[in-house]
1. For mean projected area of the Cα convex hull in nm², for residues 89-144 alone, which of the structures I, II scores highest?
2. Supply the structure label, taken from I, II, corresponding to mean projected area of the Cα convex hull in nm² with the calculated value 13.4.
3. Identify the structure, out of I, II, from whose coordinates helix-only ellipticity at 222 nm (-39500 (n - 2.57) for each DSSP H run of 4 or more, over all residues; to 500) was calculated to give -19500.
4. Match the computed value 0.50 of FRET efficiency 1/(1 + (r/R0)^6) of positions 17 and 169 (r between Cβ atoms, R0 = 41 Å, to 0.05) to one of the structures I, II, and report its label.
5. When distance in nm of label points 7 Å out along Cα→Cβ at positions 97 and 121 is calculated for each of the structures I, II, which structure yields the highest value?
6. Starting from the value 24: which structure in I, II was relative contact order in percent (Cα under 8 Å, 6 or more apart) calculated from?
Structure I
Amino acid sequence: MSDQPAQRSSQRLDLAAALGFSAEDLTANQAGRLTGAQQERIRRASRRFLLIGVAGIVVIGLGAAVLIFLGQQNNSAVLYLIGLVLTIVNAAIVGLLVQNYLRAQSDLAQPPRAEKGIINRTLRISGRTPTYTLRIGDQQIIVNKPTFNAFIDGAVYTLYRSAGSKALLSAEMIGMVDD
């Protein structure tokens, strides 16, 4: 019995290390707020996605323009068609960038969502690639290995997730099922 508080404290530290949150982040999430550090992390991830996406748009756009030009100059339907396909891929990337921007804005504008329930951990291996999945209620969350290992299968947790992208911000173990 006296070991339980120490176990929960250790569990909280494991979760904090795996998810990268502080005690201040957890307290703010419990109160329905994001900390400045969490807001900055959301902004940084959105900027990184935006920069990679814009670079992809420029490279693919130039490639499409060159292929369409060469297709017209050489009367090559194949080069022209490949250029058109790249243009469509570019449009899809723009759509993903807009979606990412809207999700980040939603994450920053709305309070984090708390989900309480029993965690079930599932490891799926497809070929040589492992997929680490946490299930809480009807929600499935794909996580990295350290995060997966920080959770105890069958324990009751409260997960705090961002509103738009549903990114895992922080978590706390409430107890075991038989507590």
Structure II
Amino acid sequence: MADFSQTITIVDNAGTFFRVIRREYEDGSYEERSERLGTALVVQQTYADTLKQQAQSLASSVEGVSKNKKVIGDMKDTDDTIATAAGSRPTDLITTELKADFETSGWTIRETEGGAFVPVVFVVNAQNNLRYTVNGAAAKTADCFGAVLRLRNYPTTGNSTDMYRISNGNYINSDRSV
């Protein structure tokens, strides 16, 4: 499928409104389609509903995000409980499963919001602990729960940064600041 850019414009034609969708392709060709929306009041209501749906989706996402630290803490507690009871951690299996991904070079992180990216190196040590170094600094421990990665003591001792694997495979924090 060809790459394209899309623009949507609302056009008034003698009191009847149309949504005009234009797709422009890499080769310069384009296609345009218009959809009759109706009167100004219909357009206003349609987009009011759309905005409310988008706002509800964001609110639901934030509700989930607001619980992340507690949920990750609970996950860590479960991992510790199983380690005590069974002698091995569930996260050991996850770390083993993802070891090759983490030990691949090319990882980067922003040390400060909006700052430059610096290298991160991950290593799984002999005890199957995931360790990381940022820009050549001392190694620190990371907890990997699959799509959630907690960088302990990052950016400073006593603080942790929680990262989440998104659809492209990269890990980001919840506000994309690092």
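Coordinate-derived values only; no laboratory data. Computed from a predicted structure; not experimentally measured. Cβ atoms are built from the backbone, for glycine too; each structure is taken alone.
1. Top value of mean projected area of the Cα convex hull in nm², for residues 89-144 alone, among I, II, belongs to structure I.
2. Numbers: I: 13.4; II: 15.6.
Structure of origin is I.
3. Values: I: -19500; II: -11000.
Derived from the structure labelled I.
4. Numbers: I: 1.00; II: 0.50.
Clearly, the read-out refers to II.
5. I
6. On the way: I: 24; II: 10.
Value 24 for relative contact order in percent (Cα under 8 Å, 6 or more apart) corresponds to I out of I, II.
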